[in-house]
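Each structure below is given as structure tokens.
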Structure 1
Amino acid sequence: MEKNAIIKLKKQLNVTDLAGEKVMIDFESGKYFLIKGAGNDIWDMLQEEITPTQIVDRLLTIYEVSREECEESVMKFLEQMKGNGFIE
């Protein structure tokens, strides 16, 4: 995934906030996922078209972490979301 590629949600999931974590249910596959920490913030950002670079920039205003570490974590998260068919 390119850092300046526009990310779009591919699949709508049933998402519930539960004690600061998000529980996501994919009824098509029968799988559920738990997202916590910065993953919550990233998922919220994915509700609009956005690039990985924009996500990193926004997270850096929230968390005290190096750009390199943030980029690595964001790209890993996005690849997992893409692998599950949630984004394109």
Structure 2
Amino acid sequence: MALNPVEELIKNGAIVVDVRTEEEFEEEHYPNAKCIPVNEIMQRANEIGPKDKPVVLYCASGARSAYAARILKSLGFAKVINAGGLYDMPNY
């Protein structure tokens, strides 16, 4: 069975960023995800890593991650994917 595109990116080393609040992140999060709340994404974008490396974003529903994706793209990140909500993430 073929992997879905998000699953394939993660398997190949994409950086996974949870843009929910730290409280939401502590409650539950995707394995190996980095928590950078959407309201801090612009100031903390340097924590994500190289701008040419794929970045997979998620939140609770996909709205905050869509906003974060627009910010990262405007900062020059080349491959930014909004994976939607936590429960949309592969194998979660």
Structure 3
Amino acid sequence: MDAYAVLDVGVDALVLAAKLSAPVLVTALVVGFVVSLVQSVTQIQEITLSFVPKAVAAALALVVCGHWMITEAVTFTQELFERIPALVGG
């Protein structure tokens, strides 16, 4: 197993991690921005007002995108297992 193979697997894993985390992170970012905008306009500075909508939105994003996320993770794992003989030099 050479350094290029290790880097290739590492890059693929990082890309997968970015793809899987993007729906939840982008949803929380958008909801957080909207809530902070509303807080700025109304001058209501309540900490639970910013946390609860983000938590609900992140949970909703997981429900909506969960099947796709699991499918991507399983596909990556299967491809990685199929690459094992080539990675170890067999």
At a computed 36, 29, 19 (Cα extents along the principal axes in Å), which of 1, 2, 3: 1
Winner on relative contact order in percent (Cα under 8 Å, 6 or more apart) once structures 1, 2, 3 are ranked, highest first: 3
Identity of the structure behind -12000 (criterion: helix-only ellipticity at 222 nm (-39500 (n - 2.57) for each DSSP H run of 4 or more, over all residues; to 500), calculated), options 1, 2, 3: 1
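FYI, it's all coordinate maths here, none of it is from the lab. Model, not experiment: these values are computed from the prediction.
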